[in-house]
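What follows is a set of structures for review.
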Structure 1
Amino acid sequence: MNQGAVTSRYAKAFLLLVEESGRGEQVFTQVRALLKDATSAPQPLEPDIEKLVLLLRRNHRLDCLKFILHDFVRLWCKEHKVVLVKLITAVPSPGLPERLEGMLAARTGCKIIMEASVDPELLGGFVLELDNEMLDASVRRQIDDIRRQLVQKNNRII
């Protein structure tokens, strides 16, 4: 059977289980934490997550757990009109995440969950990842674009 179909079915069933238990928000938060860093798993795990792991172990599908959890997060966000956003800046920018969060919430009509981080290699500017789209307004990308253009022009001359 197609692994994508398997993970999708388990994720849908897990979403139904979570909705029925009424602990969806807590499970969603723990699943995101697990996907971010599985070694520092929140303790104790939500009972719904433990049920899923036991079911997967019994059905010899434990290798699909990560994919199922990713699908669950995607389905949860779609169901509850939540948009996950990553903001990476070159330097700490107090207030920027809050302003962007408000602006994106107004435009999308969805709840925005923003994860902000700092990456000095950007040199300046920011990178914003929203769903499967990325807005790269970093100085590093602009320098790379200029470098690429120079290489292309020099290759034409030779």
Structure 2
Amino acid sequence: MRQQKPIGVLFVCMGNICRSPMAEAVFRGMVGEAGLADQISIDSAGTGAWHAGEPPHRGTLAVLRKNGVDVGEQRARQIAAADFKRFDYILAMDRENLAEMARFHPTASARLLLDYAPEAPAREVPDPFYSGGFDEVYALVSAGCRGLLDAIRREHGL
């Protein structure tokens, strides 16, 4: 069953340079491998604008390269009001960013990415900006993205 407009998926973290661009790249790869790139639109954003215009963090780039994931030409941006209408799935990396989105847009329907990975050892994807742990973040993001893709396929008959 072909969608009229692509299903929109937005990944959100604080600055849009570590976790959410990693999730965007991982999910884009999974969607491409599944042959669904023309049916699912993928992006990422941050709740803050500190890094707007910057490429992903060097730790994110390194772990993606190590795992054979193409990051493309991503640049950080801040989430905008229009995103809440444009995207069907808005996934926060942690509760802090989920709460920030709710303050920004009270009627937003966003969830935690790891809601789609009940078997994951954590409920939130930790921020590796200061502490590192990019491999752990990659494992969590990958689990969440796999579960999200499975859910989208079920919900939309793809």
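A short reminder: the numbers here are calculations on the coordinates, not readings from a lab. Just so it is clear, the model here is predicted, and its values are computed rather than measured. Cβ atoms are built from the backbone, for glycine too; each structure is taken alone.
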I have 3.4 for distance in nm of label points 7 Å out along Cα→Cβ at positions 74 and 98, calculated from one of the structures 1, 2. Which structure is it?
1
Output the label of whichever structure in 1, 2 has the greatest value of relative contact order in percent (Cα under 8 Å, 6 or more apart).
2
Any idea which of 1, 2 comes out highest on FRET efficiency 1/(1 + (r/R0)^6) of positions 34 and 146 (r between Cβ atoms, R0 = 30 Å, to 0.05)?
2
One of 1, 2 was used to compute helix-only ellipticity at 222 nm (-39500 (n - 2.57) for each DSSP H run of 4 or more, over all residues; to 500), and the answer was -19000. Which one was it?
1
Taking FRET efficiency 1/(1 + (r/R0)^6) of positions 26 and 50 (r between Cβ atoms, R0 = 25 Å, to 0.05) from the coordinates of each of 1, 2, which one would give 0.60?
2
Structure from which 37, 21, 15 was derived, semi-axes √(5λ) of the Cα gyration tensor in Å, options 1, 2
1
